[in-house]
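Readers should treat all values here as calculations from the given coordinates under stated rules, not as data from a laboratory. What you see is a predicted model; the values in this text were computed from it and never measured. Cβ atoms are built from the backbone, for glycine too; each structure is taken alone.
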Structure P
């Protein structure tokens, strides 16, 4: 017999879990680091004191405290106002945020089996807690009264922005729904939170489970010494002395695809990567995908939207799916044309060498390197000695200092969650005042999910003059040191480090009042702008001279090599744009879907790509079955945002190239109108305040070599 859980039943169950957990852990309450103010520099988390057993008691206590805070707002006898409703909401949940920000960051960056079990227990409880707040009719009524009277209440533009964010969040979560529809929304939210968690866990397990061991050194032909040394060290760590281990983590995968001469093994590595989640094993994600897109559609329909994409995009710069598809279509045709020419150049090399085979996706990276070598006399491995990790970090620090007047100093007295982490204090150079704290965590490990990202352990805020400084984290999966060789980054890894530091600056230099809209709390298709624009400085000759120094000799990168980088800057951009756009189309197609009968993930994907004429030598950057961005992250109907933001970034950097890449006035405008403002105004208005006019697409086409 199935028992249907009503919201009252779930609320009682949550309360029982809270009390039960509190009863069991009462004696440990005083020892729980979350329950007292952190006695650490700048209130950073005391990671050395926080143990796995502290999280659940802290979560349940925080839920109880937050519920009391919300009850006080709801039951206030005062007429609803911005101060007693919106500001009160902003101040509520501080303990819950403190616990959740630490746990969620570690769940991505340094997880373990206990973390996974905690997440499975607490995720649905948090979803229910959120629904109990956001679907509360009395609370929404108070928000609506303040919202409806916003023009006559003397609110600032920033206050109106945070008020609108609250109103939209509650309305779009179903606060105005009644009866069965509201109960169904709660059920859907619970299920969605669990499904996205499961998807991410399966892909991490799938990534970690693939291991290519090589015994015959002949199979290592073509591989750089650093890649071979890293593989040998990895195999030794697995107890396979004398062998070489290659994995699907990018620092291992990419060099193998670029340089391994053994075509059969390249195919094995490539297929291991693109078939993640699609192999019929316990980590298969196809059933999760079908359930996710179906539930997202149902939720959108209940809330009055045509599709999930319509629901998401209403709050973004793009506004609707038609505008997204139009932008993707504008770029697809020229990108595909260039990619076809790139494929033709590679096939010519294969034929010339007597290869007697057709170019396949697992050949692209390998022959792209051959073409680059032939056309530009540039081998990416020649660049690595100049991109030593510490020097690259110094480079981005120095660029940020020149542009925005900050400096970063390492702090060894601040606790960290893993030995790979380095902690920096960010200071204002003008008066040496404290700006924030930055944790960097750059090396891959089995406990860390793939990719690179920025997040906040504590957001900046300034409610009623109480200025709270930000605590930010940058995470990557870059090439590790091997033996006596330091971490030497690839060109792509160097750009990624600059990119994520751009996100960090967005969080660190924030100067808003309300955490709801400070830092990176901006529309999805605007949030990538500050990060992507930072990549431009990385490859400027003037900047390369600052940081690109040979790790052995200390000599700066020679002009000849810089010139080669500059000339090859548009190389392989057809491929890069096409594989990205293909994934963006895939995301949009899933989330504009309105019929789910007998859907097959592989067929859906093939139809999506065939409709656009994707060349068979290229696979979407992310296939559906391991597309973490849209099925485990926050980018559903939003993966297009990278290219949307890149239009802004190309247009913005064009201004810097015209006026000087370290132009003080322009950097000041960027800092004040983009980095400091967060979501305090409409993104386009913020951009125009910086640039003086709306962006044009022309600079992007030129930058990418598509025009």
Structure Q
């Protein structure tokens, strides 16, 4: 507010307001800033206690229409209206609101708060299981990781209860009988808004109805609401866009999300950069980058992240007898093809592709980067095949580039690594299972069966080979990162560089807390602190999670050291330059072979069969020319060039490390 104090209206100002069509039962209940001008307050009814700022500017609306700030054709009840807000054509009334500077409210039905409200904070959302039991009490600063703990760590009852108490304290703190419309908000042609808190810079155009929610817009990353949207019991975070008759009920929508094209969502949470168009979500936990673009796609009763749902994708728990109690997990990076179907309960491994309809309860968690394909009503597993898919690499590269969040305070800590202890530990398990199948049934068995899934002999042997390549690629990446970071010039310095920095992450199971990749002992340590009341606020919980994220590579190395014991003959504590050379050669071989597979996969996209439909009015030459114009030439394609560059850089790095180790060996030989 422009003045540090308010004053009563003068008799002249009251007289001018009356002449301008204004009405108030008691003009003494209106206070204004010292430099108040009544000129732009017309045809307005005031009731209750109101405070008004100065209105002496012009604003420009869409189409170049210029209008004066002020209040025209409105009923204002118990409001504080700051400088140069423009309120025009309110059909019903505005009640119990604090309205900030330069707010535009034009053609509105109603904006009101009744009683004490928490603006959507504290609403319990029934995620993952439609029958309940995994409810998340949402609040303004909820992160994917805190939500994951609340929903899926019910076995840590004391910790969950403690976090919920902290959330309840926050809900009590922000509850109010007065709503806020912060500076710079634009509300044009909107319907009824009740018990809604609106952050700075938000744009609402053509909204039909909002009931009990928070729009946590920021100046750096505004929120946009569009035509026909209806939301109730909601929290929407910065940078989000919700438009085109989208319907949302009992939902948390995180930063940078897009819900559009008649999307429908109930009892669900969406975190950073999710997208929902045309389809439907019911009781889902949508971790970062969960995407559903197509009509008839249903995501229901499941946990997802980095997921792309094909058109008509569906899951169901129709076999229930005690209600819709079943649930599913689709781990990070999975895709479903058009018209795919998964019967819950099921669990799909990371970076896998689901093709067809699967009526058995599939569990491929130990087989990341796989295909799960329907063939003759059977589920067939092709382990590890996605490791040689150029599409998988393209996905991993596009996610960081498509981070739409511009807020200075990012709620979700996201690890984009394709190969991490989380996926590598699964490959180690999957490789062991495949080797055991060969041992139990023999190398010449045409088909193997595992958990109701069929695995062809050739697919099984290739899966073992691909997993081994990926494991060595990861181990080499970790080793070379340590060597490169420190200027080692002797065996002692090599061993010093390769020591663990912390015991955390060493022998623990690695987790994906909806975008946050971390060791289980780090999370257990946090939960212990919460249970023992060493953590006293939600801010401390979020700070601890950010610290875990920041220390990922420290934890990763602790884990990698122990994996070396399993896959290499010499413990890391006894490494010599010759061991570094051997591991580097294994790493380089794995990297180049995987890159060659990716190169070959990319080349398929330029085959003659893929040119079908090009050059439709010409001969073979025209078809090739048309294809080259639209798709580009293979050798100059960005993805192909990226693979070649990657191979060249890794080969140079490998030779550099080997040369350095050979130099250390030579120096030691001379000294001896």
Structure R
């Protein structure tokens, strides 16, 4: 799907791209929702019953409108003051609204509720650290349970409480002796190093921070903590007069976080011999850093509640932390609460090296509220302030795409390419890709195509570019074999992306390979349910394979899903009269393509047999067992079952050759090798 994909891709620039501007492929994003209609002011006073207050509070809670939820929970409690569950939800809503002191007071009142004690204890301990009551904090944070995350969280906070009480050496020793999973290392080493700096023991600080900086696995697990370790070590070395070692530390960070603005700013400051100030200067800030780092490491879809709580607690301990403010803003954007995001971004200190990142995100959030004029002006000013910052063009281009101002979008990326000049690097692929999209939208293919080719030259395995260019070629009936292969490769790289799978199905359709088109488009519709274009495509494929009743159903469904205005009469015509018969030329082409499909299938089967034989031969040496696929399995589900971690599905692909070719195809009864360890 090329057109919808274009709108989806450039409608929002991922926060990760703005932070790192790396060559890592960004996930395809959906178009931002239209600005909501003006809301009718809601009055809590209009609620006159317990059930009404509770229902309204629950709705506000679900919408992440925590201030309203808190007011409504208070209203519900006015009818039933002793309702424990409502008091618990009120406490959470208060904390998430930034009303820490009121939330902490309620946590103290709820401290004897054992079912909620895990939360109340950490809130009360946070409050104790804020008040410099470190002895109370230590008492509250004693933990002997089985949960590894809770054990680490509490231990790190205890260490900072000890440091606050003047027992920094004891805190470092405690962390040094702490046992646990390997992933503890990045957290314990960084925090031990930061505490050692605060205690004045630079030798120990250097040892622990060096261990954190060289922990590449830890960097992947907790990039925020890794970054803090890099910056702490660089500042330590610079402060001790070891300029080259300081720059070497920055280089170690840049090897993982390419073009990360704060590291660039730190390098420039060190090269100018500017005095360096450590990010953590107090035990309170250190404790806030713990909650920020763990919240950042946990930040993924489905974990918003615990992540939001950790970050709010971190913010209460260190209100000036730019890291925390920007991450809170990003979460608010993800929850489609752009006004909340704007509030966070505006609080980032003006002298913070993260300020420009916050300004870029602020521009995107303004657009998300519907204030496109101000968003455009804001982002244009950022470009004028620093024309060399390519992230600015990405952000501005995103807003222009939302507004469908493709001429301005093309001009924006022309300017960005002029800045790049002859020094294009892999990280610049998205500049050329989006420039290509702008020209393709303007129907200037002669200008669009070279940009897509350049983007692939810079990043050959970028699935979005492979999909867009491959689909465009197939759609224009040129470079058919190469275009189809590119789309297939994109699907292999993103097997769960419904839009890219749709591209493959539609490419098969355009080639006259209708049976294969129907199979792939069915899969696309299951991966991305409720998309008008995918359902429309599936209807066309069904019609061509003789499933005309189902075709009509899919077309009717497409109409209910708000397709683009230009497509509505076309779909209505198909519902009324179906598709026209294929011409003799189309029939002949379809037969040629069906023959090619049979040949490809035979070749794939032969290759599969050879790979299966190789798999059986090598399985015993590399594995401890097998897994038999059952109905409804996905690779993530299987990884969750066998490893306890769905994100480890790539390990299954690595040792199962069959999956390397078709990772998206699982058959009940299929036997998969389960690796003991993958290098």
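A value of 1.06 was computed for Cα Rg over 2.2 N^0.38 Å; which of P, Q, R is the source structure? Computing Cα Rg over 2.2 N^0.38 Å on every structure in P, Q, R gives 1.06 only for R.
Work out which structure the value 13.0 belongs to, where mean count of other Cβ atoms within 10 Å over residues 79-86 was derived from one of P, Q, R. Please report the intermediate quantities before stating the final value.
Values: P: 18.1; Q: 22.9; R: 13.0.
Only one of P, Q, R returns 13.0 for mean count of other Cβ atoms within 10 Å over residues 79-86, namely R.
Given a value of -17500 for helix-only ellipticity at 222 nm (-39500 (n - 2.57) for each DSSP H run of 4 or more, over all residues; to 500), point me to the structure among P, Q, R it was derived from. This figure was derived from P.
Here mean count of other Cβ atoms within 10 Å over residues 55-62 was calculated and came to 22.6; which of the structures P, Q, R was it taken from? Show your work: numbers first, answer last.
Details: P: 22.6; Q: 13.4; R: 17.2.
Value 22.6 for mean count of other Cβ atoms within 10 Å over residues 55-62 corresponds to P out of P, Q, R.
Compute FRET efficiency 1/(1 + (r/R0)^6) of positions 199 and 351 (r between Cβ atoms, R0 = 41 Å, to 0.05) for each of P, Q, R and report the one that scores greatest.
On the way: P: 0.45; Q: 0.70; R: 0.95.
Going through P, Q, R one by one, FRET efficiency 1/(1 + (r/R0)^6) of positions 199 and 351 (r between Cβ atoms, R0 = 41 Å, to 0.05) is largest in R.
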